[in-house]
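So, here come the structures, one by one.
Bear in mind these aren't lab numbers, they're just calculated from the coordinates by the rules spelled out. Just so you know, these numbers come straight off a predicted model, no measurement behind them. Cβ atoms are built from the backbone, for glycine too; each structure is taken alone.
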Structure 1
Amino acid sequence: MVIVLKNNVSKKDVDTLSNKIREYGVDVRITAGENCSILGLVGDTSLVNREKLEMDERVDRIMLVQEPFKKANRKFHPENTVISLKDKIIGNGNLSVIAGPCSVESEEQIIEIARRVKAAGASFLRGGAYKPRTSPYSFQGLELQGLRLLQTASKETGLPVVTEITSLRTLDLFLESVDIIQVGARNMQNFDMLKELGKVRKPILLKRGLSSTIEELLMSAEYIMAGGNEDVILCERGIRTFETYTRNTLDLSAIPALRKSSHLPIFIDPSHAAGHAWMVEPLSKAAAACGADGLIIEVHNDPANAKSDGKQSLTPDDFDVVMEKLKKIADIDGREVK
């Protein structure tokens with residue numbers, strides 16, 4: 001339920017009315033506009049006396065919200081969410097790029113790649129320490145050593161670290177050493193994990209599940225936000241369709257769909273979507289043109305000998321080219337790659 005107040009209702013009256021509504025057992029989210037305020041009611045609104053509220057002289061109108069997600073809903077939060085992290089800003093007209101290898105393999109590898117992607121204009125360093133793989137015989141990552149190497153590369157370059165959590169057993173380690181915690185596609189509906197991540201105070205990059213709808217992605221974001229952590233980044237990384245030419249099918253329509261429904265930042269992962277390095281450039285440019293807030297791109301200094309996903313990884317030289325083209329596309333839209 002959304003309650004739109006009349007113009008120029010004082011802050012004191014907004015707070016008084018909000019506290020009165022909370023007596024119904026719902027949470028009230030206040031959005032203060034230039035001339036009026038909006039109250040978003042979160043929880044079981046069936047007990048709210050709508051008729052009584054409509055008679056309140058401070059209330060202009062009441063609208064029912066059909067979508068089951070509330071905190072992630074643009075109707076409750078008209079302005080786009082902007083996430084600040086160290087000296088980096090996600091959203092607010094920026095096109096942020098997260099880049100790095102699928103897996104951390106050695107100190108020399110991760111530091112070399114971190115230096116190259118930073119020089120090209122990337123704002124964040126990615127790298128897998130704990131790797132959920134389809135086959136139990138595939139490389140599973142360096143685990144704790146991988147986290148430590150990411151920290152080393154971050155200190156060398158100043159790039160904040162983004163990496164995927166696969167188990168709550170490692171959450172304390174991630175809180176110590178990771179700047180943005182990534183929830184992979186396979187864990188998008190791991191609700192126990194989402195609830196715990198709702199209690200932390202670090203941004204969460206939430207990837208869309210292989211066969212998940214946009215509403216299901218937003219409901220997973222709602223789990224995190226309901227716990228108190230509202231710094232959630234939505235990530236479209238390709239969904240499973242009948243097509244086998246690509247690893248997955250990148251759903252670019254998710255960008256305008258999510259933009260209409262939610263205020264949260266939207267990232268695109270063209271590397272996992274395509275599964276082919278030569279497709280990463282056109283898909284990245286398309287995502288930027290569609291208005292994505294950021295991209296997450298896999299870069300490896302020796303893709304042919306990478307321990308995982310070398311086929312979809314750009315070389316640092318190829319990444320340089322992509323970044324220059326992204327800067328031009330962003331400039332057309334009045335944005336910056338930063």
Structure 2
Amino acid sequence: MSAAAGGNILVIKHGALGDLVLALGPLQAIRAHHPDARITLLTTKPYAAFMRACPWIDEVWEDARPKAWQPGRVLALTRRLRAGRFARVYDLQTSRRTGWYIRLMGRPRPEWSGIARGCSHPHADPGRDRLHTLVRQRDQLRVAGIARVPPPDLAWADADVRHLGVAEPFALLAPGSAAGRPAKRWPAGRFCALAAWLARQGMQPVLVGTAADADALTAVRSACPTALDLGGRTTLAELAALARRARLAVGNDSGPMHVAAVAGCPSLVLFGPASDPALTAPRGPAVAVLRSPDLARLTLEEVLAALPSCAGPLLDTPPIRTTLRLP
């Protein structure tokens with residue numbers, strides 16, 4: 001059966017959150033290319049419930065990512081993949097692990113878009129790792145016959161957030177980042193000062209993140225009593241709903257900022273030397289990036305000066321300085 005004619009399609013995208021958000025455009029493009037197919041997403045547990053509401057997929061499978069020394073779990077995954085009778089696989093994770101999954105499929109193998117050895121539609125660009133995620137995935141899908149990939153879209157993700165106690169107008173702050181990578185964090189003390197400044201402008205600072213960000217969230221909440229700490233208290237759908245209603249969002253390079261940007265919230269994303277915005281910056285209708293070689297030296301004044309580049313007339317702040325906008 002030709003994959004373009006329908007059949008069963010598998011899309012592999014484990015995460016992390018920012019990468020999953022950036023994959024929403026490719027997911028929409030895959031659905032448009034296979035309107036009559038049954039599309040299954042293979043992802044990890046933190047994102048499964050959220051993605052079940054996505055209109056471009058029919059089913060979500062959780063991947064426990066078994067280790068090679070767990071033969072029982074590997075066998076269970078193998079049986080499930082083969083039972084899916086997939087006509088084509090779009091590997092948007094393109095990791096060493098997912099490259100191994102092509103061998104679990106048995107023979108005949110499905111058509112496979114990715115970088116796995118022996119795949120039918122390889123993305124063989126030697127410079128692929130130097131491309132922004134959206135560009136890399138767009139090029140990968142082009143090789144597989146999909147000419148147009150729209151921007152990421154979260155219009156489908158919404159939730160009732162009245163129970164969270166947010167007072168409008170409000171601004172989202174995301175002072176956390178990947179655990180174990182402190183170079184990605186603007187100091188919590190600067191976020192405290194930013195929260196206090198927002199409160200003086202009449203906006204409630206609303207803190208978002210996960211339980212792993214508790215230290216930074218607690219510091220900001222302690223320094224700014226009017227701030228609302230929602231760290232670890234929101235679903236991803238609720239986070240998208242908050243972003244859609246917020247006046248602006250400021251945060252480190254992190255998953256919540258990807259959600260805010262795609263949801264349409266005017267967003268300022270802070271990058272240090274530990275990550276490259278040319279490869280992973282959030283994308284959305286009103287996003288600006290402020291990059292510093294040392295986030296510990298980035299001042300509150302520089303962040304305030306950069307806010308109009310994303311928030312426009314929402315704020316009465318000095319002219320923009322030291323910002324980088326991605327095309």
Structure 3
Amino acid sequence: MVKSKGEPKKKYEPIYVIVGEEKSLVDAECEKLLEKLLEPQQRVTGLFNADPAEVSATEVLDELRTLPFLTERRVVLVKGADKFVSENRELLEKYFDNPCPTGILILTVSSWPERTNLAKKLPSVGKLLSVAKPRRGQLPQRLVQYASDAHEKNLTEAAAELLIELSGDELVRLYGEVDKLAIFAHNEKSITEQHIESLIGHNRIFSAFSVIDAVIADDIAQAICRLRNMFAEDKTAEYTTVGAFAFHFRRMFGAKVLLENGVNPAEITKRLRIGGNKDRFFAQLRKMSLKQIGAILQQLAATDYAIKTGRAKAEVAAEQLVLRLAGR
């Protein structure tokens with residue numbers, strides 16, 4: 001890496017172990033580390049990406065001891081290294097005792113038992129990076145921080161919540177959505193709920209709206225057909241469909257409360273930013289009671305939980321939900 005005169009060299013560890021059960025998060029952490037260690041153009045000569053199923057431990061150690069060419073360091077990456085580590089503990093323990101000063105070893109594993117000799121040796125020669133899946137309640141703040149750090153954009157927690165609702169709670173995917181939103185809002189300081197609805201939510205919300213419209217019209221066959229189209233046309237539907245329905249019914253709940261409090265439809269449309277076919281929205285609203293909408297929101301929460309805990313497949317659970325709505 002090119003450094004200006006007088007700039008202190010960054011200190012890097014000779015060994016990094018990245019541990020976590022969520023592969024996408026581990027891969028993202030690994031990529032972040034590689035970006036710190038090597039410039040993109042240096043990866044051609046400075047990075048050896050070892051397939052643990054095809055290379056031996058001896059080859060990996062030989063690569064680490066190979067003098068770097070056109071870079072300051074030689075990085076050797078072994079992804080999914082659980083079996084590799086188990087089968088080569090003695091060799092790795094010897095390397096941990098005397099790592100090469102110009103080589104950096106990165107191991108990604110799903111577990112790293114503390115009682116092993118390797119785990120005990122690591123703190124003195126390297127660094128353990130643990131990647132845990134954040135709890136649902138931690139996601140909004142993670143997205144707020146990411147928008148600020150990666151794009152210098154403001155993202156409110158309310159907007160982050162909407163993004164999670166419409167895109168699911170898989171962190172790497174959410175970061176990707178923030179990346180797209182930052183480009184979409186390139187000349188503005190903030191990523192707003194309007195940006196999210198326009199770029200990410202429009203098609204999903206519209207599709208959910210059309211399914212609900214068919215249900216309320218008692219055309220169950222059409223509702224199921226439209227629901228299946230949602231899954232066929234959107235690869236992320238298993239993560240986003242329930243969120244799109246919940247978004248629509250929450251908006252209906254809020255609008256129903258305002259209507260019953262005497263607020264006129266034009267004001268409700270403005271307050272809740274109801275776009276698209278407003279007449280159809282209020283027609284749906286007139287056919288459902290506040291109690292019915294509240295019960296549906298409870299069903300959506302139960303369906304979401306069942307999908308996320310593996311108790312139900314998304315597409316089947318969504319169809320069952322539509323059928324329950326039909327019997328409202």
Query raised in the report: Here distance in nm of label points 7 Å out along Cα→Cβ at positions 20 and 44 has been calculated and equals 1.0, so which of 1, 2, 3 was it run on?
Result: 2
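Quick one: distance in nm of label points 7 Å out along Cα→Cβ at positions 244 and 260 came out at 3.4 when computed from one of 1, 2, 3, so which one is it?
On the way: 1: 3.4; 2: 1.8; 3: 2.9.
It traces back to 1.
Here distance in nm of label points 7 Å out along Cα→Cβ at positions 172 and 228 was calculated and came to 1.3; which of the structures 1, 2, 3 was it taken from? Kindly include the intermediate steps, with their values, before the conclusion.
Values: 1: 1.9; 2: 1.3; 3: 3.2.
Label of the source structure: 2.
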